[in-house]
Structure formats: C-alpha cells, structure tokens
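Following this line, the structures themselves.
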Structure I
Amino acid sequence: MITELGHFALILAFLVACFQATIPLIGAYKRWPGWMAVAEPAATIQLLLTGVAFGALMWAFVTSDFSLRLVVLNSHTAKPMLYKITGVWGNHEGSMLLWVLIVALFGASVAWFGSNLPPSLKARVLSVQAMIGVAFFAFILLTSNPFLRMAVPPFDGNDLNPLLQDPGLAFHPPFLYLGYVGLSMTFSFAVAALIEGRVDAAWGRWVRPYTLAAWVFLTIGIGLGSWWAYYELGWGGFWFWDPVENASFMPWLIAAALLHSAIVVEKRESLKSWTILLAIIAFGFSMVGAFITRSGVLTSVHAFATDPERGVFLLAILAVFMAGALTLFAARANVMQAKGVFSLVSRESMLLLNNILLAVAAFVVFVGTIWPLVAEMAFDRKLSVGEPFFNMAFTPFMVLLGLVLPVGAMMSWKRATLGRVLRQLRGVFALAVAIAALAWTMQSGKSALGPVGLFFAAWLIGGSAVDIWSRTGRGAVGERLRRMTRLPRADWGKSVAHAGLGVTMAGIAAMMAWQVEDIRVLKVGEDLEIAGFGLRLDKVERLNGPNYIATKATFTLSEEGREIATMYPEKRNYPVAQMPTTEAALNNGFLRDIYVVIGDPQQGGGWAVRSYYKPLANWIWGGALLMAFGGLLSLTDRRYRVAAGARRAPATGVPAE
C-alpha cells in the first residue's frame, strides 16, 4: 500500500511541476498577480509530494519489502540498517528520485525565502525550476520507475554493491547531488533574468547564495568521495581522474568561477554576459555528469547504469535545456551590457583572470574525459586518457591560479596600485620561498613538486592572513584586533576558503613527491621498515561480519623501537554479491599517514602486504573542509542572503558593500 502511495505521489508531483512550469510563466508575461502567486504553493506542494515518494521508497528498503524490484536488486535482510537506508540512493532509480527531490527542495527554498524578489522574476525562476523537474520526473516515470513490483517476490535480496557499504559512500551522494542539482537554481535564475530582460547588481546578489550553497555541497561531496577512494579501494590514491570523478569536478570549477564573476556583477555591474553564460554551463556540466554515469558511453567504477535508452533520454534533456538557454542568451545580448568601467590593474581584472583560469581548467578536464568517446566514434580507436595527461595539462592553470589569488583578493575595485599590494605581500612571499627552500634542502630525490606545494600553502595561507589584517585599517594592535572580529563574515569566508586551497595543494604535492611504498610477502611474526617506522605482522584470522566474511590482519606499528599503534587491515568477501573489497588500516597523523593493506595468501606461506608512508595526506581533505567552511561562513553573512539588500537594490542600483 505504501509503495502504491509513493508511486501515486510521484505522478502527482509530476503534474504539479507541469502546472508550476506554465501558469506562473504566463502570469509573469501577462502581469497577472494571481497567476504568478500560484508558483509558491505549487513549489511547496511539489516538494511535499516528492518527499512522500522518497519516504515510501525508503520505507520499502528499511522494512526489506522484496515485492519491490529495486529493493531486491539493492538490499538484503542481513545488511546493516545504515546501508539499508543508503541503498535508497545507491542505485540508478533511487538516485534519480533523490535528484528530483533536491530540484524540488531548491525550488521551494526560493518560494520560502525569496520574499523580496520581484514577483515576476520569482514566478519565472520557479517556472524554469519546475521545467527541470518536469524533465526528470518524466525520465523517472518513463524509463526509471523505482516502484516496479516483482511478480514473485524472493525470500531475500541481492545485496547492495559492497563498495557502497561504507560510511563515506553513504553520505557522499547526497552532498554531491545537493551540489549538482543546486546549480539548477543558478540556471533558473539566469534563464529567468534573460526572459525578464534584466541582469543587474540585484540579480548578482540574489544568485550568489544559491551558487555558494551548491559549491559548498560539491566541495564536501567531492572531498568525501576522494577520502572514500583513499581508504576503501586499497590502492592508496586520492584521485584517479575517472570520468565520473571528473564529471563532479567540472561543475565545481565552473561554480567557483561563477561565484567570483557574480561578485563583479554585484559590485560593478560588469561581466554580466559572462556570468549568465557560466550559470548556464555550470548546470550543463551537472547534466553531463548524469549522462556519463547512466548512459554507459564511458566506463567507470562509479557508473549507476549502462542503458543506452536512458542515455539518449538524458542527452535529449541536456540538448533541449542547453540549446534553449543559449538561444535565449544570444537573443538577449542587448540586456547584458556592462556599466562599470575598470582598468587593467584592478580587482575586476584579477577576477576575470581567475575566471579564465578556472574555465580553461574545466575545459581541459572535459576534453580529457570525453576524448576516448570521440576517438572511438570518429576514428574507431580505443584510447584512454589518464593521470599523465591531466597532470601535464591541468596543473599549470592551478599553479597560476594559486599565484594570483592573494594578489587579486587585495586589489581595489575599478583601479588599483599593483606596487602597493605587492609591498604588503612581500613578507609572505619571502616566507613562502624560505619554506620551499628549506624543504628542497631537506628532501631526498630533489623533486621540485614537494617544495612547490609547501610554497603555495604558505603563500595562500599567509596572503589570506595579510588580506584580513589589511582590512582592519590603522591604529594600535588591540584596536585592529577588535575591528577584525567585526569584519563581515564574507571576508572571513573568502580568506578561509583561499587558505584551504593552499592546504590542499600542499597535501597533494607532498603525497605525490614524498610518498614511500613497500610491497612484499610477510609471514606472521615478520616485520618491515618503511620511512623510519616499523610494521610487524602479529596474526591473521578469519571473521564473520553481518553480511560478509573477512580476513583480518593485526599489525603493530612502532617508531624508534617504541610501539605506537595496532592496525587492523581487512580483506572482505560478500557472499551474496560475490564481490571482494579491501579495508585499509590507517594510522593518521598531522604530518603523515601510515597505510597498510593485507592481500591474498601466497603459495610459499605468508601474505601479500602493501604499506605506504604518506606525508601530509590529511591536508588534502583538511583543506577541502576549510574551503567548505569558508563557503559556509560567507553564506551566513547577512548581505548574501537572498532577501538582504533586495529592498535597497531598486533605489541604489548597486547593493551597498
């Protein structure tokens, strides 16, 4: 009964979305207040109905209702409750239901918190958002119905993919989808502004909170996915340049560019057309990600489905929305004329350079991701584009970005003095060079990668600190510290996010440059030495988990002869899914990780053991958390809420700083 209720609610949500996509749009065109006003309750009703459908599916998973085909394929009675719940979105159909739930959630947030938006713009935004909902509701109902019944229900299910039975992967998809789908809101604002023929400073202020929220969620989602790959897959890496990893990274890069360009629209009413274009492309890349993970055109360990029919449907959705938005963009070019004039040396110019670097970096990732498909279709050649290409083609743009960020953040609007900014940063630059030189002299192998990473950490963190300090004016130190506590949260958020990027850069460079790897066969009682640490294999035993059988090893980790930790790597086998997984053992530290993986038994006795010394490993994810925290700080600034400044916008044209 609950399943049928969920299916019925999903159909009703689709009908409400159709209503919301048309009536308010007509009302905005005709200037009929009553028709425009129906967008708000329709958005709320659409969210409630989609929530009922999602709740019904979750209930089926929690109660192991094996009359439902999706539960049979992705659950099992012996599975822990956490993974029964996360099994709801650990498959294609359930993940698409989560997708439309988040589309409805963002639409409802505009209805609830956009009270100061002009009624016509608000109606158009909610209508465009509902159009996105209509497309994906149709996709679910026609090709991916999660409520299909089994003619003869089995006694038990086939279990969830064992790789997904992990806390990191339990929460990674919801955060990633909140970012992916959150960019639909920026798309809706862009298209609505083009329809209305008004792109101004107030629009820049209204769109920024949604862009910032989507970017924060994407940052957390990508960080969780990278962390999961690091400790779960047993290969010791944090990023594989897999097509699906890239599909989440491209919107992140474009969203970062959009955040910075929207500042210029808000403050100076410049870069309007570029900002609108970024808002369109950002959501376009999100839909490219949906296409890649569900069409089967590219091979990935993260793919949900390999159904060409679904791929064609998603490609049609992508084509319709992108073609429609870009056509409207071309037709409305006259309403996006820049008003603010700025010199070559100014914050506007540096933000434009920032945008170019991020956009070109995203294009490089796109080319590397899609080229195997192009080569196969056009030249009948099977190619793979891997880490060497991305490291060579992508890294230079990030290096340039890291160099210009502290300088650009401290420049004045309209016209700046480069010499003044460089004088303020010369101490930080000297410190960064000194740290890099010290790392160079202390390292072995003489690779420049590690010292360069530490240079960027010091440069970005120090530059962020100088930026904050410079905003406190002049006077005694105590007075300046008091002023610092009263600075806008957006200023703090920017500095924290930039510092987080530096921390992540240092972690990536250090791990790639100074990692030590050891692969050998160990018998119980034998030990090895890696980067000054000792590892002794004490025992290997067989254990039965809730829904798996594990080979569990016990290692003693020592430093300078002193035991400091006991480590328990596992190799698991899930009988129902007939799939093995690796559970690495980690001893975390601020400056390093010790990483141990147990392999298969060997013919001559003993076990295959892989161990790694990974310097600054946790800085990668610590930096991602700092970036996300910086975004959240900015999001709590009252000036960047949707309602803030909206009343002032018509009077002043440009919101107050």
Structure II
Amino acid sequence: MRHLHTRTTRRRLVGALTAGLLCATGIAVPVAAATPAAPTVDDGLALTPPMGFNNWNSTHCRAEFDEAMVKGIADIFVEKGLKDAGYEYVNLDDCWALPARDANGKLVPDPVRFPNGIKAVADYVHSKGLKLGIYTSAGTKTCNSAGFPGALGHEYSDARQFADWGVDYLKYDNCNNQGVDAKLRYTTMRDALKATGRPIVYSICEWGENKPWEWAADVGHLWRTTGDISDNWGSMLSILKQNLPLAAHAGPGHWNDPDMLEVGNGGMTDTEYRSHFSMWAIMAAPLLIGSDLRSASAETFDILGNREVIAVDQDPLGKQGTVVSSEGGRWVVAKEMRDGSRTVALFNESGTAQRVSTSASAVGLPAADAYTLRDLWQHRSYNTAGTISATVPAHGTVLLRVHADGRWAQHPPAVELGLEGGPLVEAGRAAVLTSTVTDLGRTSARRVSVSLAGPEGWSVKATSPTSSPALATGRSLRTKWAVRAPAGTPVGAYGLTLKASYRSPSGVRVDSALPLTATVVAPPPSGTSGLGDLPWLSATNGWGPVERNTSNGESGAGDGGPIAIGGVVYGTGLGVHAESAVEYYAGGACESVTARVGVDDEEGTDGSVAFEIWADGVKAASTGVLTNAMPAQPISADVTGARVVRLVVADGGDGITSDHGDWAEARLSC
C-alpha cells in the first residue's frame, strides 16, 4: 500500500510472501471451494450506518487505552445522552492483545490493559444497553509495529472467541496479508462470523485498495473506501472527495466507510469539525467517535450530539448524498430522505467565505409555490421561494433540510447575508467592502437593518444606507463600508461580524449573524522573492504542516529533509502533501510565479500529484499528474493584477498516500 508518510506507529505493511510460503510455514490458507455459501445482505444488521466510538484516533497504542477508558466511554454515552442520540458501539482498536497466542492458539487479552478480560468489558458495556466492538487484521499480524496476532489462518477460532466474549462488531484490517486475495480473506472471516451464530456487524478495513464497494455488499456491512484519516483539514478533505463518488454503492446493510471521526481531537477548528460531521452525515457514513470523550469540550459534545444532523445520517431510506455541483471549492451535496425532503450541504472548502447556491429543483424537489428550509445547526426554520443559498465561512458547511410541505407560510422568510470584495486590509489604508442582505423567501422581509463590526480600535463606517422598510423576494439591501485597521496592526486574521435584523409578515423578529475573517496583509516586496520565505494568507495540507524550504517530512513542524526531486536537491521552496493549498497576497502588484515541481524522493517509488497555480480564483497554470518516477517539471503562471495567488497540490487520482509534493525554487516576481 502507498503510505501517507514514511514512518508511523501504524504503518501498514503489505507482506511480500506468497500463499505457497504461507503453507510452508504452517499457516493455513483459506480455499474458496471450502467456504460456505454467502449469506444474504438482509440479516437485519446495520440497516442504518453504525454509530459509536473507537479509541484509535485519540490513543493509538498508548497506555491510556485500557479497561477503565472503555468503561468510561460507555458511562459517558449514557450520561451525556449520546446513547439516546443513537451511538451504540464501544469499539476496541489495535493493541488490546498480547503479542503471542497461548499454547492452544488462542488470543490473549493484555492483562495490564484488560485485567478482567474482554468478556468482563463486554458485560459492562452490555449492562449500559450498548454493544462492544473489537479489532484484528486479515493478515498474520495487526497493523501496529509491535505486531500483535492477526487472524489469517485462525479465522474460525478467533471468530468463536469473539462471539464467546460477547463481541458485537468486528473491524477487520488489512496489514501483513501475505499477498492472499482480499476477497478470499474477507469472505472467510464473514463465514467464520456467521458460523458462530452471533449477530456481529462486520467492518471491512482494506482501505479501498481492491474497490470493495464493487464486491463486498454480501461480505460485510461496511467497507473502508480510503486510507486512514488524520486530524487535519487536508486529510479530511481528500477522504471526503474520494468517498463522494461512491454513493450508488451504499444502502441499508452495506455502507461506504470514509474512516472514523476526528471531531474533538484538536487538529481542526470547530467550524471544520462541523463540516466534517455534516459531510459524514450527508454521506450516510458510519459515525464512530474518535476523540477521548473523558476530556472533550462542550462544543465537541454539541457537534457529536446534534440530533438533527444525526437524523440525516440515520435516515432509514439509506441514501448517500450525491454531488449536485462543485466549482471553485463550492460544493452542493444533496441527500434524498424517506419523507420526501432533501438534506442539502452547502460546503466551502476554500480559505475565504464563499457564496454557495442551488435551487429546490436542482436537488430533486417537486415544483411548489414555496418550501420550508430548516437550518440543522441553527435549529431554525424559514421559507424560501426555491433558492437555497448561503454565504459559507471558510471551511464551513451550512446544512439544510428542505421540504415542499405546504406549511412554509408559518415560517419567516430566509434571508442571506453576504460580503463582496474580499476582506483583505492593508494596515492604515481603508478597504471598501459591500454587504448584502437578500430575501430568499416567498414572503417579504420587513424593517431590515444591517451592521458590520470589527475588532476594537478598527474603523468601520457605512457609506450607504443600512436599512430598508421591506425586501421582496430576490431583492437585496446593499451597503458599502469603509474598513480600516490602525497603522501598525500586525499581519494576521481578525474577526468581522455582519449582522442583520428583520421581521416576518406576522411581526416575528429574526436576528442573523455571519462571522467573517478580515486579513491584515503586507504588500508584497518588489523584485523576485522566494515563496518559502514570504508570509502566506492561509495554508492547508493533507499531512502535517506545510514546510518552508524543506520537504513535508512527518506530522510535526520542521521535521522535513532537503527538498529532492529526481535525485536533485533544491535549497528553497515549499514542502507539502496533497491535498494542499497555500495562498499569498499579491495585492495586484505582481507579474509571475515560477517553480520546479514534483514528488519528493523521500516517498520512494510511490506518490502521484498534480500542481496548479490560481490567480484570484482562476486557474493560471497546471502540470497534470506527476509521479515519483519523473524529474522536476517547470511551472510558471502570469498572475498580473491578481490580489491573491494560490498554489495547489491535488491528488493524482489514486488517493493521497505518499503524496509529498515539492514547490522547489518557487518564486514570486513583483
């Protein structure tokens, strides 16, 4: 398998031994003719995507993964209302066993981590009205570098142990598989689980390597479609993009699994975590909490416990959302619901606020005079004449449920807030911005007023009217603002808040707010500068941080090596990992970007990426797909007059494992 990085405690090693060597070493290789007939999909399990907890993302194999943690999570499920919200499975990941089987070939729970054994833990979890899950690998050893026993050649014995312990869910990984055919390995464990007579949800974790969505509907209840997720925006975004096209393969009892949730682990903002949760829900993905709830914040519980969003994931029709449109990082994804409504995600992958828009007809709703629109994060209902639109903050998602239900007039009109003229401010100079308040409803918004507030000490002055007696459907109140940051304000991001107040025809007052980000920028230096030395507006990366003048390296800052492409070492540039985007302020004063680009040599023979240069949202240059076998390629773009230049490294089409990309000798000429 291609690796996200080169060294990790959970490095997934695919064994090079053949099945013949397995036989020679005494490991029984399953034979297809000896396996029982496949069970039907309709076994009553996982009719909605499984919900629960898995410890791996928060603990890996560290000492805090133990019996006390597992019991504590079960307690929190009950105490915090997560059980009532639908979370059911408390799952153990790797490292629960000793490194060797006993004299009878049985798995042995680690007596330090689980002094009372797995059955005692299962009994405790069951006493709370919950279910227990466990982990092993479809290979000779599990994925941890210490190498705990895998189930290859022991499927029936291990399945019997799991059933006897009271296990309700099995995650079956793909490491050390010795080259045995994937479908054969996973089908054998399916049959072993069925032979126990115990209902056990079966999670196939072979990372999407063999396209399990094409063959596993009668093998497992869910299958991983991607490599491992990491707790950062770039990783989540890449996995989302890989899973979205697979909607046709999901349904009751057989689900696409884009890996566990990172919500609450600290690598993303709450806005990004809401997007993560929203998009997993609209994709009908399993919702397996990956954070240690014993130390989780109130906001983490608010996100994970949002029952209106959970209801989207758990809708019994079992449809995965499909892409309606995607352009310039603005995504519309719609999911058909059993009651005839549509859930619509307006998702903004970019680093600045964007207007994302669609219509009731585009998402598949029937023609109607108007529609009820429910905001699932605000928990408010509005009416719309058919437009479904919002200005979505950077990396944010507005999640809406839209009905053609005839009761739309009970609700106030939906009003969209927006801001034109990107909020980039040079300290001491006024920036001109234009706010918009637009009535999307069938009814009029009345007594409309708007305000814009900046940080303390900033000057924010309206230069045109800030109120209107009424706005009819589709009409807008446009207000110009002069925004000035004091001279000497440090470069960086600062909060703006756009607020609007209006009344419905029945007199109900509605207050709306749109949080925005103003960025104080410095004019680019004249002449030619190395991009590895210039400040950026924003940077997102698929693995670890973007590195200056070194390769991407590992997950920490500053741990990269020299930039090297095709055996040539370069002293300057940027080291990134797909999906990656780095934005610079050009201020209309620059002419060109140049670089030599390619996959860094540290990834061996793996890795495939595509490089792009964008100027004010327009693609100015691209390379197509590059691989590690290729030498550095030149790339240049005319960016004359652009305010913002963005450097993008995209997936080469086969997932982002090993996709370390280098912008060697990257330069901006101004």
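Quick note: the coordinates plus some simple rules give every number you see, no bench work behind them. Predicted model only: the values in this text are computed from it and were never measured. Cβ atoms are built from the backbone, for glycine too; each structure is taken alone.
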Inset, instruction - Supply the structure label, taken from I, II, corresponding to helix-only ellipticity at 222 nm (-39500 (n - 2.57) for each DSSP H run of 4 or more, over all residues; to 500) with the calculated value -4500. - result: II
Legend entry - Comparison of I, II by FRET efficiency 1/(1 + (r/R0)^6) of positions 393 and 545 (r between Cβ atoms, R0 = 35 Å, to 0.05) - largest value held by: II
Legend entry - Highest-scoring label, criterion being Rg/Rh (Cα atoms, Kirkwood Rh), for residues 217-400 alone, among I, II: I
Inset, instruction - Name the one structure among I, II that distance in nm of label points 7 Å out along Cα→Cβ at positions 65 and 577 of 1.9 was derived from. - result: II
Inset, instruction - For mean count of other Cβ atoms within 10 Å over residues 489-496, the calculated result is 21.1, so let me know which of I, II that is. - result: I
Inset, instruction - Work out the source of 13 here, i.e. which of I, II gives that when relative contact order in percent (Cα under 8 Å, 6 or more apart) is computed. - result: I
